[in-house]
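Since every read-out is calculated from the coordinates, none of them should be taken as a lab result. Since this is a predicted model, take the numbers as computed values, not measurements. Cβ atoms are built from the backbone, for glycine too; each structure is taken alone.
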Structure P
Amino acid sequence: MYEIVQVLHSYLAYVVLLILILAVFNAFSGWIGKRIFNMEKDLRLSLFALILSHIQLLVGLILYFVSPSGLNAIKTLGMGGLNAQSRLLALEHPVINIVAIVFITIGWSRHKKFVEGDKKFKSIAIFYGLGLVLLLSRIPWNAWFN
């Protein structure tokens, strides 16, 4: 089961990042270009990014509890026994990514409170953008390129 969840988490990450980058770019271009918030395109792209990021979080949480690199590494080695790579996988990656998903969720919730398109775009651009930066900061890049 561990291998299946790990592969799913790895490949889904590419899709989530792509959609999230598109949603952030779309929100910034709509905000700067003073576009009207389109319920077909803009809403669906932002909602799709939100849904996929939450699915990725759930898969990641499952992986955290079944992986030898997650909670089991902390139980086995203790916090002091983790090297930089182990600490990234067991602590930094999950915690920072949860914070990133919280930012994305806040952006989605805030945008619904506004009627004006520029405020909707601004909320999504800022909070989804912060979430994207946090996600990119804690990706185990060496595992992606092996």
Structure Q
Amino acid sequence: MSDDPRPSRHLDIIIERPWRAVYEVASDPRNLPRWAAGLAGGEVQREVTQWSMTSPMGRVLVSFVPENEHGVMDHTVTLPSGESVLNPLRVLPLDESRCEVVFTLRRGTMSDAEFDEDAAAVAEDLATLKEICESDGAAPM
């Protein structure tokens, strides 16, 4: 890993659904195991101001920003190590029937290889979200 600061990477996908429908699915922590592989693996439980779930890394805590009309779904994931990672996530309307979902992957202390691997995993998660949202009968849980 280089000591040079490196920019974040913005990953995006177009979803052929209205932004609000995508927001309702993606911003609900109970749906995370359906589309975010890094958070899949167990039951999602409400714990006062955050959500807990078992992930492939172990038990994690997730805190989303409050529901809003701007499509902002930023969330902080607290890892089993206690490290907290902010995940900027937005759903942006393109027109009345489709939207763009943008995830900002922040480098942190990752090596170049780890960063590329994480970017590939996020791209897969966004593709899964697209599939869920575009499938017939896709609705929030």
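Kindly point out which one of P, Q the value 12, 42, 35, 11, 1 was derived from, the read-out being P(r) over Cα pairs in 10 Å bins from 0, in percent. The value was obtained from structure Q. In this comparison of P, Q, the computed figure 0.55 for FRET efficiency 1/(1 + (r/R0)^6) of positions 31 and 71 (r between Cβ atoms, R0 = 41 Å, to 0.05) is attributed to P. Quick check: -25500 is what I get for helix-only ellipticity at 222 nm (-39500 (n - 2.57) for each DSSP H run of 4 or more, over all residues; to 500), calculated from one of P, Q. Which structure matches? Attributed to the structure labelled P. In this comparison of P, Q, the computed figure 19, 12, 7 for semi-axes √(5λ) of the Cα gyration tensor in Å, for residues 55-102 alone is attributed to P.
Looking across P, Q, the calculation of distance in nm of label points 7 Å out along Cα→Cβ at positions 39 and 79 that yields 1.6 traces back to Q.
Each of P, Q could give distance in nm of label points 7 Å out along Cα→Cβ at positions 63 and 95, but the derived value 4.0 comes from Q.
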